[in-house]
Structure 1
Amino acid sequence: MIVEACGLTKRYGKVTAVDDLSFTVRPGHITGFLGPNGSGKSTTLRLMMGLDHGDGSTLFDGRRLREHAHVTRVVGAHLDAKSFHPGRPARAHLRMLGSEARVGRRRVDEVIDLVGLGDVARGRPRGFSLGMCQRLGLASAILAQPAVLIIDEPANGLDPQSIHWLRDFLTTYAHRGAAVLISSHLLAEMQLMADHLVVIGQGRLIADESMADFVARSARNDVLVRCSNPLVLRSVLAEAGLVVHLEGVDGLAVSGSTTDRIGDLAFQSGVSVREMVSRHASLEQAFLDLTSGVQDFAAGAAPSEGTSA
């Protein structure tokens, strides 16, 4: 099922939180939804689900969500870690949700076991940890086996083993043909999980592209070369139009080229290469590079050494 966000806009008085935002979430992929704090991510997700009023629309296979007969079979959402009655037992909460999609008790028990809540299924969420609440929220989202998952910060409160399980589960869910949209601040985890990114800043679209293409846009992608004569090789590479910086005693950081081309130029110049390795930016580095000018809330510089906190 294809999800199309079309011209989503939300204003609070004179402040525009989401500004004519359009993007597509495709089946079979995990799409990471990123942006600095205050960029409008949560508001966008609420607009997509029809939980907030604004302009624009979101189409699920060409139809608005309310036009589908069974909404929970179309999209499962987990937007708030504690979006359930604190006094209603976990199993009762899931049975209540299952009634809309005509989900039986067997499926409820299956989902409870799947997310690891079997021992506390009769417990009330008021006593749950944040991680347990996250598991109950995920169980609610996947209960009717929807074609689309929309999840906001699913790893908050989870331990490393649970995060690993979550990543594997969502990857498998997407590979079975579902469209999965995830908003998260855990960029290292997002790099392992998502294959496509939608990035916004101040409510506007910054990027809508594959993970590989987004990371490749960072200026921090280069080739490190350690050689016998870095000054000579730097001159040769510069003459060939490459951007070169000295790094360390015998190293060069070369941008805009491949290891093959650099190796050929070094060989032609008679410089012996001791080491050559391609260095790729992380998602965190690329994200910081591309969103540095659109942060509503930016921290000051770190205190210098010797300065009291």
Structure 2
Amino acid sequence: MKILLLGKNGQVGQALQRTLAPLGELVALERAQGSDGLCGDLGQPEALAATIRQLRPDVIVNAAAYTAVDKAESEPEQARRINAHAPEVLAREADALGAWLVHYSTDYVFNGSGTEPWQETDATAPLNVYGQTKLEGELRVQAACTRHLIFRTSWVYAAHGSNFAKTMLKLAQERERLTVINDQWGAPTGAELIASVTAVAIQKVTAKEGGNQDANLKKIAGIYHLVAAGETNWHAYASHVIRQAKALRPDMPWAVQDIAPVPSSAFVTAAQRPHNSRLNTHKLQAAFGISLPDWQQGVDSMLAEILINKNT
């Protein structure tokens, strides 16, 4: 099995390189075109399509996206090019090859109302340009490719790259008082978890090829919610991160004494954020026979890697 991975240098992309490599021949591309002529840049659809035709992968995994949520408000066409048009190109090429396309989406496709976890069948109504373009990408993938898996996730983090937890660790050493939003709810979800579930899903869908393919595809292709178990808000998340960090590395110069909860209105941002980013994962767990760990487990593992294993 040949797997083409796009966005190899992102948080999820780096984790995917580890989980997908044992499944077969992995071709992992970054955005820039290499000397071999292969292109992983979602901003160059013609070159991207040519690369897929040259490689003829059995599975395409798209871990690349435009993720600058606030900047997307002033760059809607660029966000749409990367998040909607490029996935459609991938979907068309995958369908022509009879390949599977794995694509990642977001909780931002919902409007964030209520308190119940969103199900895959709930009505979408994104609040910002980023969410709108990601939803458009979902729709284009579904329309263009029979063999597709779309994983909606949220609050992604990893030991490398930039994310909320690492920002909190930095600020906790610089300030005595932090203010953190407490009215947006979701589940911090590790790149390692996303990558592990993706590998399990790919193994399952490729094993089902053959026999009654139409019935198999109808049962398993589609949208799935992929987040860690449990729920929290940004304030409680920050409090957990800093409490664990202090326990792991009491020798570090922690300055923070107070973490104050504040509403979303305390921070002015270009893009509106949903208050309820809880995602129901029952469909994912039933389809692929997995159970998802509590969000604290992955966060604690990341903190140990950052603060102890890397000794930073």
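Quick one: helix-only ellipticity at 222 nm (-39500 (n - 2.57) for each DSSP H run of 4 or more, over all residues; to 500) came out at -9500 when computed from one of 1, 2, so which one is it? Here the read-out was taken from 1.
When distance in nm of label points 7 Å out along Cα→Cβ at positions 76 and 260 is computed for each of 1, 2, the one that comes out at 4.5 is 1. Quick check on the output: 194 is volume of the Cα convex hull per residue in Å³, derived from one of 1, 2. Which one produced it? Label of the source structure: 1.
From 1, 2, which structure was distance in nm of label points 7 Å out along Cα→Cβ at positions 52 and 268 = 4.3 calculated on? Before the final figure, lay out each step's value.
Numbers: 1: 5.6; 2: 4.3.
Value 4.3 for distance in nm of label points 7 Å out along Cα→Cβ at positions 52 and 268 corresponds to 2 out of 1, 2.
Distance in nm of label points 7 Å out along Cα→Cβ at positions 12 and 252 was computed and gave 2.7; which structure, 1, 2, did it come from? Intermediate results must be reported in sequence, preceding the final value.
Working: 1: 5.2; 2: 2.7.
Among 1, 2, the structure yielding 2.7 for distance in nm of label points 7 Å out along Cα→Cβ at positions 12 and 252 is 2.
Just checking, which of 1, 2 has the largest value of distance in nm of label points 7 Å out along Cα→Cβ at positions 28 and 100? Write out the running numbers ahead of the final one.
Numbers: 1: 2.9; 2: 1.9.
Answer by largest value of distance in nm of label points 7 Å out along Cα→Cβ at positions 28 and 100: 1.
Quick one: FRET efficiency 1/(1 + (r/R0)^6) of positions 148 and 228 (r between Cβ atoms, R0 = 41 Å, to 0.05) came out at 0.10 when computed from one of 1, 2, so which one is it? The read-out comes from structure 1.
No lab work stands behind these numbers, since they all come straight from the coordinates. Since we're looking at a predicted model, the values are computed, not measured. Cβ atoms are built from the backbone, for glycine too; each structure is taken alone.
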